[in-house]
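Heads up, there are several structures right after this.
Just so it is clear, none of the values below were taken in a lab; they were calculated from the coordinates. Since this is a predicted model, take the numbers as computed values, not measurements. Cβ atoms are built from the backbone, for glycine too; each structure is taken alone.
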Structure P
Amino acid sequence: MKKLLIILLSILTLSLLFSACNNKKTIEDKKPQEVDNTYPLKVMDKFGNEIILENEPERVISYSPELVEIMYALGVEDTLIGRSIYCDYPDDTKEIPDMGDLFNLNIESIVESNPDLILLSSMASEEIVRTLTEQGLKVLVLDADTNVDGVYEYIDKLGIVFNVQDQAMELTNNMKTDIKQIISKVQGLDQPTAYFVIGFGEFDSAATGDTFIGQLMEQTGATNAAADGSNWMYSIEQLLDKDPDILICSKYFGTKAQISELEGYKELTAVKEGKLYEVDENIFFRQGPRTVEAIKVLAQIFHPEAFK
C-alpha cells in the first residue's frame, strides 16, 4: 500500500501546472491575441521570476507531462530534446531522451544537451529552480489553475512562449466548443453523489472541493461527496457518512480490486452495487488538451443515459 501511495503521489505532483522594458514584452497583463511576440520576450514564472527569452525556444527540456502534451497539440514538439520519465504521452515522446525526473535531475546530461529553455511543472520547488539556474540554464515554471479557464490560460501562455498564438487560440476554442457540447447533455439532470478516490487505506484522500478534479465533477453533473474537504484530505469516516452513489478510482496498480476488499470501502453502497468505476487518472492530473476527455469520461459515468 505504501508503494501505491508513492506512485499515486508522484503522478499527482507531476500532474498536478509572465512587464515590459524597451522592446521586451510581457505576457502577464495581456490576452494572448493582444501580445506582440517580439523577442527578447520577458516572461514571469509562478515564483515571480522574470525570464528573458532572446529568441523562440528551439532546444527544450520538459519535466512536465502536461506541458509536453500541450507542446504536441501546438505543433512545437520538434523543439523537445529531453523529457522526464513521466512524460509518456503521446507515444512519440518515448523517442525523446529521458533525463530523469524532478526528484532525480541528471544535471550533467542537462547541461551537456545545451537547452535554451527548461520547462517545469507547477509543483517544482524553488530549490530545483535554483539548482538549474546556477548552471546557467534558463528555467520556466508554469502554473495551472484549479479550473478549466486556468487550462486555457496555461495553453495560451505556452503559445506565447513558442510564438504560436494562433495555434493556441484554435486549440482552446475547439476545447471550449467540445466541453460546452458535453456539459449541455447533462445540464438539468438529477445529480448523483460521487467520490474520486486519490488514496486509501492508511492514506485516505480524495478530489476535494478545492481541487481541479473536484470542480470537474461538479461541472459534469454530479455532487462531489468530498466537496467539504480541502487539500485532497478526506477520511474514511467522512466517506462512510456520505456513502456516495458512485466511486471513481485509478485503473492502474490494481486499485479497484484493493478498494473492493478493503474494510470500510467494501461496505459502501457504490461498491456493493458495482458502481466503482476505473479511469485513467493521467487525463485528470495533466491539465491540457485531454481535459476534454476527462470531462467526457466523468459525464458518461454520471449520466450514461445522456450519451446513448
Structure Q
Amino acid sequence: MNTTHSKDTPTDEAPRHVQLRLASTTQTLPTSATLAMNEAVVKRRAAGRETIHLGFGEAAFPLHPLLKTALAEAATHTGYAPVLGIPALRQAIAAYLARTRGMTCSADQIVVGPGSKPLLYALLHILEGDVLLPVPSWVSYAPMARLAGRRVIGVQTEPNDHHRLTPQALSQAMTQARRDGANPRILLVNTPSNPTGSMFDRADVEALACWAREAEVTLISDEIYAELAHGWREHVSPARFYPEGCIVTGGLSKAFSAGGWRLGYAALPPTTAGKEVMEALRALASEIWSTTATPLQEAALAAFTPNASIEQYVHRSALVHGYVA
C-alpha cells in the first residue's frame, strides 16, 4: 500500500511550531505613541463614543478641490516613476522652496519619497555619526535614529526660554557625548516644533547654522510645519545660512491637509557631498520603496505650483491654527 503523503495531505503528526525570533532592535520597539493614540481614538469613535482628539498632528481641513481633481485625473497613471521622483515634481518643489523659503535650490537636489518620515529614516541610515536631538522632540525621531544604529544625544531645552536651542547647550552636549564614546555628527531640528509649538527666530536659526558649520555637523531641518507659522512669525530655514551642510525635509501632510497621501521630499546640499547622499538615497530607496506612487506625485504638482487659490487656502489654515494655538 502506498503510504506516501502529498504536502497537502493531513497527517496525525503534531504540527511543528517554527520559532520566529525578533531582532534585538525591535524587541522593545513600541508603536509610535501618536499613531497608537490615533488608532485608539478611531476605535472609540467607531464604538459611538464621543472623543476629542488631541494626540495627532493631522489637519482637520478638507483637501483643496484642485488637489482632488488632480488626483482623479492622474488615477490611471499606474506606471513606475523614477526612484527619486518625477522630474516635473522635483522642479516644482525646488521652485517652491526658492519662492517660500529663500533657498537656492534646483531640481537635481530634490528627492521625493512616500512621506518625509521614510526619507528621514533613510537619511539616518546613510549619514555617518550619532544624532544630537533637542529635548523634547517629536516622538519618532529617537526611535528612528536607534533603528538606524545611531546613538541619540539629548540636548535639553527649557520652557521658560521658549525651548530655544542654543550653541552653548549644543557644545556642552557634544563634549559630554564624546567623553561617553559617542560620535555626534548629525543635528536634527524641527521648527516650528512638534510637540512644543515653539519656533526659532532668525537670530537663533543663524546661530544654529553657524554652530553646525563650525562643528562640522550635518544639520537636518524637518520643516513639515513651515507653512503653518502664524501671526507675525516668519519661518526661517537654516539652509539659508548653511546651504552646504543642511538637508531640508517637508511634505504635503500638514499645510495641504494630505497626511494620508504620504508624499514628502528632501532637499540636499548643492555640493559634491550632497550628490553622494543623493546617490545613496537613490540606491536605498530603490531597494525599499522603489518609487513614490505615480498618481500622488502628479497630483502633488498642483500643491507646489503657484496658484492663488491654494496659497490662500494654506494661509487661512495657518490663521485657524494660530487662533487655536
Structure R
Amino acid sequence: MDRARELATSSKRDLGQIIEWQVWSAMVGFSDRITHVFLPLDDRGVDGILRRLDDDAMCAIQVKGRTSLHKGELQVVLRDVAIADTNITVVVALLDPTTMTLHETVFVLDVASVNRLGSHTTNNGARIVELAIPYPHKRGSRWERHACRLSGLADRVLSASTAPPLVAPLAAIPPGPKDLVGHLAELEVIRLLGEGVELNTFKSFPDIEVAEYLVRHRPSGRIRGVQVKCITLAGPNGHGMVNFHRAAFRPSPAVDVVVLTYRSDLHGFDEHAWVIPAVDIPTLVSTKGANIELMLHPAGGYGSKFDRYRTVRSRLAEHYTHWFAGRAQQPR
C-alpha cells in the first residue's frame, strides 16, 4: 500500500491532529520572536493559544483543515457552537498527505468573517457554517485579505487577535454541568497523582484517544494510560452511569479507567472510586446503541463484580505506586 492510500485509511481525527501540529510548528518555527503554544486540558472549542513572550500578545485559535480539494475549493465545516465564542481566530490549512506538510498558503479569519463568508445550514439538527475557499485564491477576491503565507502565520494570527481588553471582558460561555464535573474530575485525578513523588503524569494533546493521560513510574520506567470518568450523585445513596462511545473505545491492556464520584450535596468528590483496566470493560458492561454503559453503586453494598476495582480516592497515587512497584496485582 502506497503512502497516499495508507493515509486515506486513517481516521479524520488523526489527520486533524496532524494538521493542528503542523500549524503549531509553523507558528513557532517561522516566528522570529519567541512564541509559545498552549494546549487545552479540556476541549471547549479552542484548539490552542499562541503567546508571544516579548509583548504578551496572545490569541485563541481554532484550526480547521483538509487533505484534498473539492471542485477546486478548500471546504471546511464549523459547528455553530464552536464559533459562539467570538474572541477566537480560525486558521484554515491544506495538508499534503503524501509529504505530511502544509501547503504554503493558509487562511486566517475572525468569527465575524466566518459568519459573513460562510454558508449557514443545519446537519442533524445542529447549526453549522460551511466555508468553501477557492484554492489557490484569486487576486482581488473576497478571500485575498485572509490569505497568509506559513512563514508569516504567527504575526498574522497575533495581529488578528480579537481578544477583548482586560478592562471590559465579555461574559464567559459556561460549559454544561456534566462537562464541568467531568473536567473537575480530570483535574482532581491530576492533583491526586501529583501527590506521588515517584509518579509523573502526561496529558494527551489533543485529547482524542482512550488514554487521556499517561502515568510514568520514575524508578521503574513503567507507564500506564488513564482515562477519567465521573458519576454524579445527589447524596450518599443511589447509582451512576458511566458511558463510553463504542466506536471510539479501545479496550487496551495498558490503560485504566479511573472513576470518581461527585456528590452534589457535598459540592465535591467523596472517597468512592474505581480503577478498572480498560481491557476488562467489555466483560462488565451492557451496550446500548452507540454507547457502552457501566452502572456503579458507590454505597450499594459489597459483593458485586466491581468490588475488586474499588479504591479510595485520596489514596490513588499510593495505589498506582504500589502497582508499578509490583506490590499489587492491579492499580486498585
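Points worth noting:
- Looking across P, Q, R, the calculation of semi-axes √(5λ) of the Cα gyration tensor in Å that yields 35, 27, 23 traces back to Q.
- For 0.70 (FRET efficiency 1/(1 + (r/R0)^6) of positions 137 and 281 (r between Cβ atoms, R0 = 35 Å, to 0.05), calculated) the corresponding structure among P, Q, R: P
- Structures P, Q, R were shown, and distance in nm of label points 7 Å out along Cα→Cβ at positions 233 and 297 at 3.4 was computed from Q.
- Source structure (of P, Q, R) for percent of Cα pairs over 25 Å apart, for residues 41-192 alone, computed value 53: Q
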